[in-house]
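Following are the structures in question.
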Structure 1
Amino acid sequence: MASFKTIAKNVASNYLGVMGSIVIAFFLSPYLVRTLGDTGYGVWSIIASLTAYMSLLDLGVTSAVAKYVSEHRVKNDHKSANEILASSVVLLLFVAIALVAVSPAIASFISNTYDFDDSYAPIVATLIIVSAIDMALYVLSGVLIGAVTGVQRYDILNIIRIVIALLKAGLFYLLLSNGYGLVGMAAAALATNVLAAIIMYLFIRREHKEMSFSFRHANIATGKKIFAFSKFTFIAMVAGQVIYYSDAFVIGFFMSAAAITYYSIPWSLSEYTSVLLNSVSNTFMPVFSELHSSDEKEQLYDTYIKATRLMLVLTNLICFGILAVGGDFIGLWMGEQYQERCTPILIILFAILIFKGPQTLTNALLQGMAQHKRYSLYNLGLSFVNLGLNIVLVQKYGLIGIAAGTAITQIFFSIVVGPIMANRLFDKSVMQYFMKTYVPSIPAAVVLYGTLYALSARWQPDNYAILFGEAILAALVYLAATYFLFLDTEEKTFIAEKIRERRQQSLQA
């Protein structure tokens, strides 16, 4: 069973890994916007959204590999684990080949659907084909990612993530500086992802020699087992892509490629935050899976509640902070010309995350228990309602309409559907769930928002030194408020014990 030390290590590793990627994007994104221009960056956003849809061809296999490798590892059943790995490779190999084969048709469809400027039309098809090859590799490497996740080596995944992000950013800068443009960026993304896959494979072969990807371990029965689990994860993935990656297509169709940039800037901040929150919640999926397989129902529910409270501390820290000073940050980050148009969208997107962020843990719980069928189907249904609302609202309210359409469906799903489904598994009251988690977190969140608002009103954050100084001060006040207003006696005792243990270890060293 995963120990607290293992869970804490995984959470910290994922947090640092994502934060590293965010820091890299912080420096890279303004350069991309300035170099590519609003239209060029909008085209790159469309391609990024298209590749996100291509990534759906993972079919949920990555999560299935993580779940079953984790379960078989606990039982030392290497034979079954290898059958999972090999069968997954065979399944995704066919998918990857099919994706590359149809990529010219996809390129033709996109080129004919959108009215790109003459200067961009010739390169869009090339971008799509290169991106399709990249996504074919991504689909196959999902088996490697699932295997590393299953053995809970998030530290390795995040080291690779940061190294590849640094290398990709460097290549982007070098290629754009020498006039290679969007096609050069796509080629660099492909090359760095090839390198990431090679590194993951070498790690597995060196540290986990018992794992094998040989086709001889593949069989139809295991393939059916993988699909039985992954098909509902796939449905949830489709829902997520429709919600978060259809916006660029809708804006590009009804408005313009340049308008996408004004939506992409606040959206990218919310996306970085979503990735960060998901990276933390996903570390609990193998833990939930192990507890479920051991039939430890009460401990599973207790872990779910405590993990949700942890997610609330992190979610509120980021989201309420952005609500208070996010507009000022965009002004400093991208320029004042983007601040006015981007800030209202930013507020809506982060209001969504206040509710949705902690519910990423509910998805991890249901996947760990293999009880995510209805959750995924409901999410899929609401995602198409979301898309319909976006199409209607964008024509009347523009970019604000897109953000509002997403808010209506996602807040409803987060405060109604997810909590009801999760708590029914334990025969627990949804009201009791909220009283143990969301409600007690409100006072500390209010303290955070109030502190930042007061500081920014007193000292206008017109440079990074003031902005980050105020953010750090407010975060310290928030953590103190969290300790006294949110944490219960058991959690305070636990923290005190860990601090005492760490102090003793330091003295002994």
Structure 2
Amino acid sequence: MTDNKNQIQVYNTLSGKKEVLVPLHENELTIYSCGPTVYDWSHLGHARMTVVWDVAQRYFRYCGYKVTYIRNITDIDDKIINRAAELDITPEKLARHFTYTFWDDMHRLNVQAPDREPRATEFVSQMIDFIEGLIKNGHAYQSGSDVYFDVMSLASYGALSGRKVEDLLSGAREQVLSQEELAERKKNTCDFALWKSTTSIPNWQAPWGDGRPGWHLECSTMIKHVLGETIDIHTGGEDLVFPHHENEIAQSVALHGKPLAKYWMHNSFVQVSAEKMSKSLGNFSTIRDILKNYSPDTVRLFILQSHYRSPIDFTNESLNASRQAMSRLLRAVFQHSGEPKFGSINSHNSISPTRKDLAKLDQMKDEVSTNFIQDFDDAMNNDLNTAQALSACFSLADKISKESNQPQKDNWAGLLAFHLQVLGFSLEDSRRLVPPEIAKSVLDLILELRQEARSKKDYATSDLIRQKLTACGVALMDSPGGKSDWELE
């Protein structure tokens, strides 16, 4: 098998083209991914971002890199404060609650925990130091009790998004003050807040007065103190290119005089009726609601069947198609026997399969296996093209279903399962797990058949149905009018 580790190409938003992945330090990769602002339930858009970068770090580990993967939690933000006020609870409690629900959603989707997951509130003192450094070197200024970054002081501003400073409006998010008030405080309309003065809780003491750090400053500071001044890869959704990531670069370059990240990678949106899925538009489907009717592997397949830089159109029909496609893969993996053929590797934990693990598999060195491995690696090395990698997986699944030689089928099934685990599939056999709405419809149908038997005075059949349902933990309740209902015992 050819070692393709040094042939991986990734699309760098900063250069606008694919580049060969060359780490800052040999065989090591540092990756930072912008995580959620924890004020509400996570939706399918969050699932796409986390699954995409989960697969990226899994594949890099598969290729033999020593990966340090960081994903942050924004646990202080005006959205958190406003939502907490609506619910009459503290912002800290709200953020803690939705941090836990986010973790639960990610675990159910088989998204591996990052190596570290810093929270913004843990680094406020370091953010204050960061601001002081920017003021000292002339890239930031105090205005009243606020502090702003002076965009005109950095000639390279706009390099990531391709925007010109003179064309920009304010890049600040959720400012405490109105835009009219801000215009009076700023040197330029596109200057953004590093420190926002406020007396409302929560706030922190700083040399400029009580307040909160700006959103953009959080990630720059956490990257510096957790990973270092320059990292290999910074990831996030494409909506973060401007202003968030542009401003991260500005702050870090201004303070350190060196790049924040060598590669910038961004995933596209999940769309509903050609609009981005988001809470602000009210068109989002929460992960927990989707998982009531679809398996985690089905959701992962739905996400990975499109290249990460292409938008995904969300419909129930598309999820149903992904469910059928996932069953096709599971049939090939499990060989209808109920027993997996891929050994003891369990991807629903912190372990990622590697090429060394692949070499240990008891596999035949046949042409189909060799070509499949090469096709899978070629797809993933081409800017993490999971759509093409899955196409290779489906092709192998079809060969498995047609093969009559059982040892050969088992060999290919093991190979298929292994590479699906590289993509983060748990491979839990969900083919006979019945979604709640289908289960209810089936039970309602059984009650109709029982009612029909009773109307025909076929009490033997009626009683048998009751007995069988009782044995399954379903209690029947007959009403005087002849109708029946059910509930779980």
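Where a number appears in this text, it was derived from the coordinates with a stated rule and is not lab data. What you see is a predicted model, and the numbers here were worked out from it, not measured in a lab. Cβ atoms are built from the backbone, for glycine too; each structure is taken alone.
Points worth noting:
- Value 28.8, calculated as mean projected area of the Cα convex hull in nm², assigned to which of 1, 2: 2
- Which entry (1, 2) yields the derived value -30000 for helix-only ellipticity at 222 nm (-39500 (n - 2.57) for each DSSP H run of 4 or more, over all residues; to 500): 1
- Parent structure of the calculated result 2.7, given that distance in nm of label points 7 Å out along Cα→Cβ at positions 320 and 424 is the read-out and 1, 2 the choices: 2
- Label whose coordinates, when distance in nm of label points 7 Å out along Cα→Cβ at positions 16 and 96 is calculated, return 3.0 (choices 1, 2): 1
- Calculated for structures 1, 2, FRET efficiency 1/(1 + (r/R0)^6) of positions 40 and 72 (r between Cβ atoms, R0 = 30 Å, to 0.05) is largest in 2.
- Highest-scoring label, criterion being FRET efficiency 1/(1 + (r/R0)^6) of positions 256 and 352 (r between Cβ atoms, R0 = 25 Å, to 0.05), among 1, 2: 1
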